[in-house]
Structure P
């Protein structure tokens, strides 16, 4: 059953990405980008990566979408026609090929003999309650073993939220208006 859910979510991601690439209206592209991030966050939850899912939902689906919508007020409604640049396309295909080769060398998903299950994970599972004092292994890993990483993620989300509030509040426009009005006063 898990495979069907994973495959369905990945198929949704592919469909949303194709639809976003085919859109000429930027608003539709931004909305599809937000939907892509939301489906990706759902996939991360299904794969038991809740902390990554939270960050993807907050930054990818939330703040990035709001920033892109704010940007749309400053640009034309439709994308300008363009042709595909050969060098970036070749680099993207080469990168995809290299990633495919690298993924083929990874251990099978959930394999008991994978290095992650033989070195660090047993220490976290066995020792987290006794060393950290927290019975939930995920909480002990996020709050203690990966505490600085979690703090960093929280700072990124907080900083992005403040930036969005400043943009929505018109902070950048007010500075421009003040500068322009000062220049007009000096010119007159």
Structure Q
């Protein structure tokens, strides 16, 4: 595993009504609450797509609102809408993002409970190609963060060292990693590694 990587751009949002006016209106109307908050940060650190980029999406609860609608629909009608079902899968938001932006590289969706961010990041920074990582959830409130990472240094990029450790972090991954991205702290502790920003 590479012992360092670089963060080129990052974006963090906590917003029940994120601004997604940059997405065409007909598409925007069909977006779930999770997709809207995710896209607000994905576009906030959107790379130049002339070169290949992989996608990694992480979420603890995924499309919870749609799943709740499916359960109610099944309880009352004893069947579910195929369109709703296809929108409820864990990779729906990142799959649609790749279609919207004509991204032909691979994408992956990760769910690991309260460690969804650290496990998604592990997937992102071990990729050999530049990768756009996004975490989003709507429970208990709408929040998302994204970062564009890779192994080649670029102007204004942050060099991040990966240190294999055994930590007992106190949960709150979103808050802790958001502080790290915003340069309020120089370390982010995950259960099996620590990220350290190099000065």
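Values in this text are rule-based calculations from the coordinates and carry no lab data. Not measured: the values here are computed from a predicted model. Cβ atoms are built from the backbone, for glycine too; each structure is taken alone.
Given a computed value of -9000 for helix-only ellipticity at 222 nm (-39500 (n - 2.57) for each DSSP H run of 4 or more, over all residues; to 500), which structure among P, Q does it belong to? That value comes from structure Q. Quick check on the output: 11.1 is mean count of other Cβ atoms within 10 Å over residues 116-123, derived from one of P, Q. Which one produced it? Value 11.1 for mean count of other Cβ atoms within 10 Å over residues 116-123 corresponds to P out of P, Q. When FRET efficiency 1/(1 + (r/R0)^6) of positions 28 and 100 (r between Cβ atoms, R0 = 35 Å, to 0.05) is calculated for each of structures P, Q, structure Q comes out greatest. Can you tell which of P, Q yields 199 when volume of the Cα convex hull per residue in Å³ is derived from it? Only one of P, Q returns 199 for volume of the Cα convex hull per residue in Å³, namely P. Work out the source of 31 here, i.e. which of P, Q gives that when relative contact order in percent (Cα under 8 Å, 6 or more apart) is computed. Computed on structure Q. A value of 1.00 for FRET efficiency 1/(1 + (r/R0)^6) of positions 68 and 140 (r between Cβ atoms, R0 = 35 Å, to 0.05), calculated from one of P, Q, originates in structure Q.
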